[in-house]
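Down below are the structures I want you to see.
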Structure I
Amino acid sequence: MTDEMKRVASRRHLRYGLAFERTQRPLEALDQFRRAIAADPTMRDAHNALAFHYQQQGLLAKAADAFAAVAALADDYFARFNLGFVLVELERYDEAEREFQRCLELDPNDTAAQLELAYIYAARGEYAKAVTMLEGPRQRYYDDWAVFHLLGRCLFQLQRFDEAQQAWQHALALAPHAEDQFELLACLQSIERRREFHTCTGLKDDLYVHEGVICLGSAMDDGITIHPLHDYHLREHDIVRTIQRFVALARSSKWQLGGIVAPDLTSKPLAAALAQLLELPLLNLHHLPNITAPILLVIAVGHLADLFTIARERLPISSPGFCLAVNWMKYSPLWPEVVGVVVEGVCTVPWGDELRGLSSAEQMTVIQRIADRLIAQVQDLPAEENLPRQIRYYTRRHRRLAINSLLLTTKPRL
């Protein structure tokens, strides 16, 4: 077959593939794109179509390989930009940076490539470089709220709070959707929280500043200086200390709750113990009464953020969440309003084996037995000397809490 015949065959398969895509037949389209490349490996349009097909199907690693083939055939701006864009999605930032730098070599004034480089620098924590790279995009995309959101985030990390506030206020004026506006309002609130500190030290400060989240810690810390844990199997002593701190803060803040609910079996002993200590009804997530007060959603170990999200959606009223050990942060940026500790890697609770392989009736008996055990330990555990200081952290010093908008509160006892 001559080269011309190969090109004709390749283009024919390419046309078929594009037609199959338009009619929502992805498997047939994929087969035709591959046939087009097999007929003529130098057919740039076929590689490009295959790359976009993989990208649309969420197969980003394959899309990157296909876009790399396009770039190898033609070192032009669009080939490099498309490859860089997919590499960013894969969080392969160093490779993506090289592609966008090549875009700027081909077009030195291109603000789209500058914007992508700014995202890369921000993702790597190189905030000063990101701010510099945003000089062009912020002028070119003066009506794009996302550009100014990114600018504000970088300025915030550089502790240039007045400039960050201006950037986020500008983004807020441009943001078209309520969820975007809510996110920006939360960013502006984080500036006010950050101004409450001279310096931030540890997880407790960081979660408060960035999210307005309460972090209680466990027996592994003093309740003030808290750090993430790694591959940690929670002991009952750890859990009891966290429960003691939670109950003390809830009582001092006079949180008004209508009940407590747990979405999974492992969390039920913790929920039962809290319900009894706070003298609140323990509710069934699948048979909730007609209630108007917020319900505390309790999770022992948060492996999946989706479980928390779905359970919260079942509640009849916007309500706060408490997660004893957040374990999903590698996969989701979601935070409950109150957390005990953050655990990276493996995390378990000590009663997992006790609940395994039981009938429904047996589960209820064992859940109550574990809850009684936790309650007895909480009542026997001497209060920490610095517990008043831990309480004042949230009731006097740092009161811009995410939980406040979800609870009916009276004036806290200081």
Structure II
Amino acid sequence: METDWSASTRQLAEWVDWLPDHHQATLAMRPDVLILAARFGEGHMRAAKAVALQLLRAHPDLRLGLLDYYRFVNPPLDHTIRWAYMSSVRFAPRLWRWFYTSTQRIDPEGPTQTWINHIGMGRFWEAVRVHPPRVIVSTFPTAAGVVSTLKQQGRLGSANYVVITDYSVHSQWIHPAVDRYFVGSEDVARGLAGRGVPEERITVSGIPVDERFREPVDVAAVRRTLALGEEPLVLFMGGSYMPPSVFVKVLRAIDSVPAPFTLLVGAGHERARRQEAEAVAQGARHRMLVRGFVNNVHELMAAAQVLITKAGGLTTTEALCVGLPTIIYRPIPGQEDANALFLTRHGAGLRARSAEEVGLLLHDLLTHPARLAHMAERSRALGHPEAAATVAAAVWDAFSRNAAHVGA
């Protein structure tokens, strides 16, 4: 089952989903608030959509646009970079770690970052120069750098807001002409301040997630829909970033756990990955439910007792919002290593170093309910289900102040 959104909210959500695939229509509106995201992983876009929906629910007449930045400024480059990114994190994670760490502390105004900050700038500036937005919100670092550079050059006067979508501090997010940062934790806020960002420009909002994570869930009804008994529900998500052989190995390690449970595998959009999971499910000792893309993650997480995942920024944040303990395996090197460290440091997650250890940790949690309950409590304490509303309120305030200034 899914939460019964009102018809108006569902319509707004469909509109927000439509926007990033229709750039010309977005720009034809001459948006007063423009949100820039990208599809390198789903987290940047999901955070952008969460903020957009909050803004439109509160202010339905607001002219709001949402651009998939790389796809808009250079579609062939977007395709190439996304292919390179996915290939490296799946099959050459050490290469991605090298790139991430080698750029983690570069000078925000040095030649490398300056070059990155000019990617797509001409196309973007041409699109907004006649009717520039009053507020620009970036959930992707390259877009934030482009906007910052345009402001430094005196060509753009928009308020420049940045939403950091991981629990790490990286130079790609840090730019001189950012008016406000929204971050997921006090740890990130201290990290930005330590890199010279004025504290008054940093808001610990949490990372924005779907507004349904703020709403109560009828857990009993969800469990009935899944035909669950008294056994725990374990979620396995994020496996699409693993090589197929590793994905299958993890599923078998989970299935080897003696303690009773039902496993729900979120296979995402990849048909082959779903087929691999279904093949394992046929001979599994535990009940294994295999799903493709699902639109009720908030319900599944609320009904679950353990999440097994790779520590993506948005998935991690969603788990925190519902107090769901996490077992982390094969996080993407770099930003997801930081997310994993954040969870383990604060007692909300455990990190497995092998597929076999995934099974061992799961068995330990399922057979020690007090330990599991403590992790759930720590997880919930870190959650910010109101994050999208917090960011949206600050954006509206900036828009209102900018509008008043223009009107004067």
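The numbers here are math on the coordinates, done by the rules we state, and not lab data. Keep in mind it's a predicted model, so treat the numbers as computed, not measured. Cβ atoms are built from the backbone, for glycine too; each structure is taken alone.
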Value -18000, calculated as helix-only ellipticity at 222 nm (-39500 (n - 2.57) for each DSSP H run of 4 or more, over all residues; to 500), assigned to which of I, II: I
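Comparing FRET efficiency 1/(1 + (r/R0)^6) of positions 106 and 314 (r between Cβ atoms, R0 = 35 Å, to 0.05) across I, II, which structure shows the greatest value?
Working: I: 0.10; II: 0.85.
Ranking I, II on FRET efficiency 1/(1 + (r/R0)^6) of positions 106 and 314 (r between Cβ atoms, R0 = 35 Å, to 0.05), first place is II.
Out of I, II, choose the structure whose coordinates give FRET efficiency 1/(1 + (r/R0)^6) of positions 138 and 378 (r between Cβ atoms, R0 = 25 Å, to 0.05) equal to 0.00 when calculated.
Numbers: I: 0.00; II: 0.25.
Among I, II, the structure yielding 0.00 for FRET efficiency 1/(1 + (r/R0)^6) of positions 138 and 378 (r between Cβ atoms, R0 = 25 Å, to 0.05) is I.
Quick check: 17 is what I get for relative contact order in percent (Cα under 8 Å, 6 or more apart), calculated from one of I, II. Which structure matches?
Working: I: 11; II: 17.
The read-out was computed on structure II.
Where is Rg/Rh (Cα atoms, Kirkwood Rh) largest, in which of I, II? Numbers along the way, then the final one.
Working: I: 1.08; II: 0.97.
Of structures I, II, the maximum of Rg/Rh (Cα atoms, Kirkwood Rh) occurs in I.
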Comparison of I, II by distance in nm of label points 7 Å out along Cα→Cβ at positions 114 and 266 - largest value held by: I
